[in-house]
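Following this line, the structures themselves.
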Structure 1
Amino acid sequence: MDLEQDRLLAFGLVKAIEIVGEAAHQVGEDTRKVLTDIPWDDIVGMRHRLVHAYFDINLDILWATVEHDLPPLIEKLRASLERVQSEGA
């Protein structure tokens, strides 16, 4: 994917990753201790990088994150949510 040519997509992806990172930042320490397979610090760190270094964003890294890192993260979060819901039922 050439995000240099599709700036709207690039900006949208940056914003989406920022939101994911901000949400991860809001997750409490107790939850982080239970969900140890989630790379909380990496997620929050990526958010900080995007927010504070927006003139120096490596679009290849952004795309690799979207393509390779987000799908397994989503699956881990879904599995964790299902586990928590089944334990509470």
Structure 2
Amino acid sequence: MGRDEVLTLVKDRLAEILEIEPSAIGEGDAFAEDLDADSLALIELVEAIEEELAERSVGFRIEDEDLEDLRTVRDAVDYVVAKLG
């Protein structure tokens, strides 16, 4: 799964959770400051990504202690790409 696919996945799932259009989400957007995503929204995002990627990468998981480092859409995409790599 390439970086563009991961970016699309993150934007689509985040858009569903936040009830906004995927096109309104930029790669450099910060979850809290730019998108008004609270911690519950981020947990939902993590669960959605894990569920989606579990089918492609057995045992894919985003560690709880890594969550605090994921502040922007780019952080999340880079993290997922690195874990899949």
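Every number here is computed from the coordinates shown, using simple stated rules; none is lab data. Computed from a predicted model, the values in this text were never measured in an experiment. Cβ atoms are built from the backbone, for glycine too; each structure is taken alone.
Ranked by distance in nm of label points 7 Å out along Cα→Cβ at positions 13 and 69, which of 1, 2 sits at the highest value?
Going through 1, 2 one by one, distance in nm of label points 7 Å out along Cα→Cβ at positions 13 and 69 peaks for structure 2.
So helix-only ellipticity at 222 nm (-39500 (n - 2.57) for each DSSP H run of 4 or more, over all residues; to 500), computed for just one structure, reads -18000; which one of 1, 2 is that?
2
Quick check on the output: 19, 14, 12 is semi-axes √(5λ) of the Cα gyration tensor in Å, derived from one of 1, 2. Which one produced it?
2
Looking at distance in nm of label points 7 Å out along Cα→Cβ at positions 5 and 77, point out which structure of 1, 2 has the largest value.
1
Quick check: 49 is what I get for percent of Cα pairs over 14 Å apart, for residues 21-60 alone, calculated from one of 1, 2. Which structure matches?
Label of the originating structure: 1.
Of the structures 1, 2, report the one carrying the highest value of relative contact order in percent (Cα under 8 Å, 6 or more apart).
When relative contact order in percent (Cα under 8 Å, 6 or more apart) is computed for each of 1, 2, structure 2 gives the biggest number.
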